[in-house]
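There are structures below to look over.
No value in this document is a laboratory result; all are computed from the given coordinates. Small disclaimer: the values here were computed from a predicted structure and weren't measured. Cβ atoms are built from the backbone, for glycine too; each structure is taken alone.
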Structure P
Amino acid sequence: MKTLRSASHIYRTVLHNGIVLLLAENSTVDIIAARIFIRAGSAYEKPQQAGLAHLLSTVLTKGCEGLSSLEIAERVESVGANLSADTAADYFLVSLKTVSSDFAEILELAGQILRSPTFPEMEVELERRIVLQDIRSQKEHPFTIAFDRLRRVMYRDHPYAMSALGEESTISRLTREDLVQFHKIYFRPDNIVISIAGRITPNDAVAVVEKIFADWPVPDAPLPKLHLPNPDVQPQIAIVPQPTQQSIVMLGYLGATVNSPDYAVLKLLSTYLGNGLSSRLFVQLREKQGLAYEVSAFYPTRLFPATFVVYMGTAPENTKKALYGLRAEVDLLSTTPLAQEVLQATKNKILGQYALGKQTNSQIAQIYGWYEILGLGVEFDLKFQQIIANVSAGDAMAVASRYLQEPYVSLVGQEKAIRGAIE
């Protein structure tokens with residue numbers, strides 16, 4: 001077993017069965033948070049099983065060997081702890097938080113749930129109905145419709161084209177056996193990262209994790225390789241006529257993976273364009289031109305090429321002007337260097353928000369475990385900040401020229417307004 005202390009003061013140990021353990025010791029509060037990451041998000045699903053990982057996350061805590069859903073809930077609530085499961089595109093997550101004295105007990109419970117879930121048939125059916133309701137509810141929100149169509153035209157056969165919830169047709173076909181098989185393939189010690197932050201020493205953390213997980217054997221079968229198609233569809237336009245009171249105008253650009261040196265620069269550009277009341281899109285398109293009910297930009301962190309998105313909610317009569325306004329602001333990034341004071345203000349904003357995102361033990365456990373499961377390592381914490389600090393106006397223009405050229409377009413709203421915008 002190898003242990004190291006990184007520049008970020010994170011202890012990292014690999015158990016003999018492959019579990020990676022990270023610890024950020026923090027004795028300021030009597031709380032311990034843990035995040036258990038599994039490389040098994042929605043990107044690992046078969047197309048005909050879209051929504052499987054999410055459904056599994058809703059059922060995982062509803063029964064394990066020797067314990068019912070109610071007994072699990074009583075154990076957690078009796079000590080005022082939190083225990084939950086969730087899924088993302090690139091990973092599955094079990095989260096827990098408790099006072100220090102109860103940490104070993106709750107982690108042991110999480111271990112039972114991870115290793116021997118029972119997926120009770122009644123719970124599967126109940127959660128399936130809830131997921132189906134959520135999918136139908138999403139179809140009532142213009143923003144969600146626009147983003148769903150944008151993903152589909154950008155990614156086609158790639159798993160990122162789908163919502164993590166899946167579709168009504170795929171969720172309706174999933175069986176308990178599908179959950180069991182997915183769990184059997186991916187929930188194994190050599191596919192797991194446990195990230196802990198709080199009032200616990202490295203020796204105690206290793207001891208409690210080994211007690212709970214060291215006897216978990218690695219299966220003989222190798223982990224399946226993830227082979228996904230490259231999203232290389234040419235930019236196109238998707239329109240969805242809806243009798244709405246506003247139009248949703250959304251532009252998408254295929255960005256970089258989290259492993260790319262361009263990732264941090266695209267994060268900075270997204271922050272500049274659409275993060276907060278001082279952002280470029282808010283000031284220019286809402287405050288000065290009065291076009292937007294809402295306007296923003298986002299660029300999620302992904303193992304595979306991610307979507308760089310700018311969007312606006314606007315009055316139907318302003319749809320065409322909004323489309324051209326968004327496009328013009330993005331195009332400026334490739335042709336006009338950011339003024340030094342604007343660039344520095346954006347760096348201050350992103351680095352300040354980054355620091356605020358590491359205040360609690362839960363946030364600390366999340367971010368370092370996330371870096372580890374993505375293959376970046378805990379050193380990425382400092383690397384990301386250094387890259388942001390060193391970005392020049394020329395770097396920003398070069399990256400914008402590489403990625404932010406011809407957009408995919410998604411329009412939702414009154415038919416006359418959205419068709420008129422592209423004529």
Structure Q
Amino acid sequence: MTDSKRAYHELSAPADAKPTGCPMNTEFTPFDSAYLANPYNILRNLNREQPYFYAEKLGYLVVTRMDDVIEIFKEHDIFSSENVQDPVFPIATEAAEVLGSEDFNPVAVMSNRQPPDHARIRKYTREGFSGRRMKQLEPYIRQRCNDLIDDMLKSAEPVEFISSFGHPLPGQIIFRFIGFPEHDDEQLMRWTNNRLAFTWGRPDSAEQTEIANKMLRYWRYCREFVASRVDSKADDFTSELLIAHENDAGELSYREVESIIYGLSFAGHEIVSNYLSNMLLCLLPERDVWESLVADKTLIPNALEEVLRFESPQTSWRRITSQECEFKGMTIPAGTQIFLSLGAANHEPELFENPESFDIHRKNARKHISFGHGIHFCLGARLARLEAQIALESLVERIPSLSLVPDQTFEYSANMTFRGPQKLMLDWDRS
């Protein structure tokens with residue numbers, strides 16, 4: 001085995017490739033203000049009337065039906081995941097120069113690594129998310145939830161949830177999982193925030209360059225941390241990977257260990273932050289729903305699966321064809337970018353009765369595909385579910401009168417894949 005020469009991020013978009021025999025759509029784009037405000041109104045009509053089409057504004061083949069999305073996930077040899085970490089739009093020259101630094105050289109390792117290397121690497125990363133590790137993290141998660149709630153309760157005014165709870169909690173958890181020391185948390189959070197905008201959004205040149213500089217600093221930090229663990233191992237994920245590398249460097253290279261650590265915190269941080277925010281946006285508007293959870297915490301697991309179905313923190317994913325193929329009567333050339341609408345599939349009326357209704361008692365809520373499907377099913381799904389479960393248990397127990405501040409408006413980051421409000425104001429009864 002040798003390291004893949006493919007970089008973790010390709011900084012330029014591939015040449016435009018369009019399928020033939022495919023319906024065309026000149027209007028659809030996930031960057032439209034109406035889509036960002038509520039994608040499901042738009043996706044519902046597309047799923048019914050135009051389940052697949054080429055979106056000219058986006059330059060992607062869009063697929064919305066559950067069966068079709070799953071088929072593409074399964075056919076990973078044809079529909080490659082190699083593009084999922086690449087910026088949607090070409091990177092500005094200034095940002096590319098930052099990431100052109102000689103020492104910025106992470107390699108593709110997980111979501112964007114194809115078989116057979118994907119299975120080889122996933123074997124070691126999957127072992128890190130073991131039941132033992134989850135049990136080890138659980139007391140820490142509960143303690144941090146209570147600490148953050150304590151800080152919230154000290155306020156005499158409404159609290160902004162994301163900055164006070166939703167963002168720090170998953171960051172601290174993934175950093176402890178990796179093994180990063182607590183005293184670096186604030187700096188690490190500054191370096192790792194807004195990565196979603198860089199890869200899946202369309203930030204301007206100045207924003208791209210600022211984020212690129214943070215990515216470079218974070219990569220250097222990851223490399224230094226991994227190096228520090230070589231002779232000073234602990235009970236953490238980084239040490240487990242290094243032990244696997246030392247046992248068989250031909251199976252897991254040192255650069256792959258560095259790159260796994262680099263990529264993991266992004267996947268386990270901002271996305272989970274959106275999950276926690278969407279959770280409250282789903283559960284708090286109807287008072288009887290929230291109070292039912294306060295009265296019976298056994299309802300929480302299914303309620304959280306319904307959150308993932310109804311208002312997923314990840315509404316789409318990407319693929320690119322590795323070869324010419326036939327799909328739904330279309331001829332799709334190699335290099336065609338594909339937009340898989342998880343949000344549309346999760347709201348498909350043939351699969352979910354009254355899909356636009358949020359129902360914590362929905363019997364098949366777990367049939368969503370918010371964590372993907374097939375060989376690239378989200379590695380951190382188990383940890384994300386555990387975090388959300390403990391967070392919600394803690395909130396209903398500690399602040400049963402929690403409510404949304406009335407008449408607030410919600411703004412969403414302009415990106416094609418991940419969804420969560422940028423601010424979320426909460427209040428409660430202080431009497």
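Determine which structure produced the value 7, 24, 29, 25, 12, 2, 0 for P(r) over Cα pairs in 10 Å bins from 0, in percent, for residues 140-339 alone, calculated from the coordinates; the candidates are P, Q. The partial results should precede the final answer.
Details: P: 7, 24, 27, 20, 14, 7, 0; Q: 7, 24, 29, 25, 12, 2, 0.
Structure Q accounts for this read-out.
Check the numbers for relative contact order in percent (Cα under 8 Å, 6 or more apart) across P, Q and tell me which is largest.
Working: P: 22; Q: 26.
Largest value of relative contact order in percent (Cα under 8 Å, 6 or more apart): Q.
If we compute distance in nm of label points 7 Å out along Cα→Cβ at positions 180 and 412 for structures P, Q, which one ends up with the highest value?
Details: P: 3.8; Q: 2.7.
When distance in nm of label points 7 Å out along Cα→Cβ at positions 180 and 412 is computed for each of P, Q, structure P gives the biggest number.
If we compute percent of Cα pairs over 29 Å apart, for residues 36-227 alone for structures P, Q, which one ends up with the highest value? Numbers along the way, then the final one.
Working: P: 27; Q: 44.
Top value of percent of Cα pairs over 29 Å apart, for residues 36-227 alone goes to structure Q.
Suppose you compute P(r) over Cα pairs in 10 Å bins from 0, in percent for every structure in P, Q: which one lands on 4, 21, 32, 27, 14, 2, 0? Don't jump to the answer; show the numbers that get you there.
Numbers: P: 4, 20, 27, 26, 17, 6, 0; Q: 4, 21, 32, 27, 14, 2, 0.
Answer by label: Q.
Identify which of structures P, Q gives the largest calculated value of mean count of other Cβ atoms within 10 Å over residues 68-75. Kindly include the intermediate steps, with their values, before the conclusion.
Values: P: 14.6; Q: 18.0.
Answer by largest value of mean count of other Cβ atoms within 10 Å over residues 68-75: Q.
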